[in-house]
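Below you'll find the structures, each written out as structure tokens.
Every number in this text was worked out from the coordinates using simple rules, so none of it is lab data. Note that the structure is predicted; figures quoted are calculated from it, not measured. Cβ atoms are built from the backbone, for glycine too; each structure is taken alone.
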Structure P
Amino acid sequence: MNRFHTVDSSSQQIHNAGDRLGELVGNVRQVRQLMGEIRVAGEEQRKGVSEVTLAVTEMDSTVQQNASLIDDAAARTQVLKEEAEQLALLVSSFRLPEPTAA
């Protein structure tokens with residue numbers, strides 16, 4: 001009976017080992033699937049970061065263009081102010097005759 005018990009015990013251990021190997025294979029498949037999902041999520045994040053980087057670069061370019069336009073407008077405003085002051089000085093030299101009573 002000792003041999004029967006040993007064979008039965010060995011058979012049970014083999015069965016248990018098979019079950020555990022099956023569980024291990026299932027776990028490996030789950031890990032592989034999760035790694036694939038992580039890879040896809042990482043790729044999506046990379047694309048998102050690239051899009052944000054592009055948008056920020058475009059915004060920076062627009063801000064620099066606007067700053068340049070503002071500088072130009074300020075310079076032109078200064079020129080117009082100086083011209084207006086000169087015109088006011090010229091106009092102040094003209095005198096109209098006093099109206100006469102009719």
Structure Q
Amino acid sequence: MDINTVLSALANPARLDILYWLKEPERHFPPQKDTAPKGGVCVSHIRDKTGLSQPTVSLYLSTLYRAGLVSSTRVGQWTYYRYEHDVAESFLHELSERL
């Protein structure tokens with residue numbers, strides 16, 4: 001995990017919202033398909049929640065993925081994203097060490 005990559009990913013309010021929602025998907029999104037990975041949310045549900053275009057949401061999720069804050073799983077034609085608690089905890093620990 002690169003702390004600067006994570007900081008850049010978190011610098012956008014919409015990406016920060018997406019991460020917050022993915023932290024508790026059952027609270028913020030409708031139920032997923034039975035084939036969805038545990039804790040995973042389909043991109044279309046994230047798009048609907050943000051009100052942003054599909055390409056913008058995909059770009060934001062890609063940025064969060066590169067930072068390690070989310071993981072993705074492809075099931076058929078659907079891609080599901082899940083919050084990565086361990087990476088977030090590691091980032092917070094490293095940030096607190098540097099400040």
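Comparing distance in nm of label points 7 Å out along Cα→Cβ at positions 42 and 66 across structures P, Q, which is largest? Display every interim value, and only then the final one.
Numbers: P: 3.8; Q: 2.8.
For this comparison of distance in nm of label points 7 Å out along Cα→Cβ at positions 42 and 66, the top structure is P.
Of the structures P, Q, report the one carrying the highest value of distance in nm of label points 7 Å out along Cα→Cβ at positions 34 and 58. Let's see the in-between values first.
Numbers: P: 3.8; Q: 2.9.
The maximum falls on structure P.
With volume of the Cα convex hull per residue in Å³, for residues 10-49 alone coming out at 67, pick the structure among P, Q it was computed from. Show your work: numbers first, answer last.
Working: P: 27; Q: 67.
Working through the options, I get structure Q.
Here helix-only ellipticity at 222 nm (-39500 (n - 2.57) for each DSSP H run of 4 or more, over all residues; to 500) has been calculated and equals -17000, so which of P, Q was it run on? Before the final figure, lay out each step's value.
Details: P: -34000; Q: -17000.
Source structure for this number: Q.
If mean projected area of the Cα convex hull in nm² is computed to be 15.0, which of P, Q is the source? Spell out each step's value before the answer.
Details: P: 15.0; Q: 6.2.
Only one of P, Q returns 15.0 for mean projected area of the Cα convex hull in nm², namely P.
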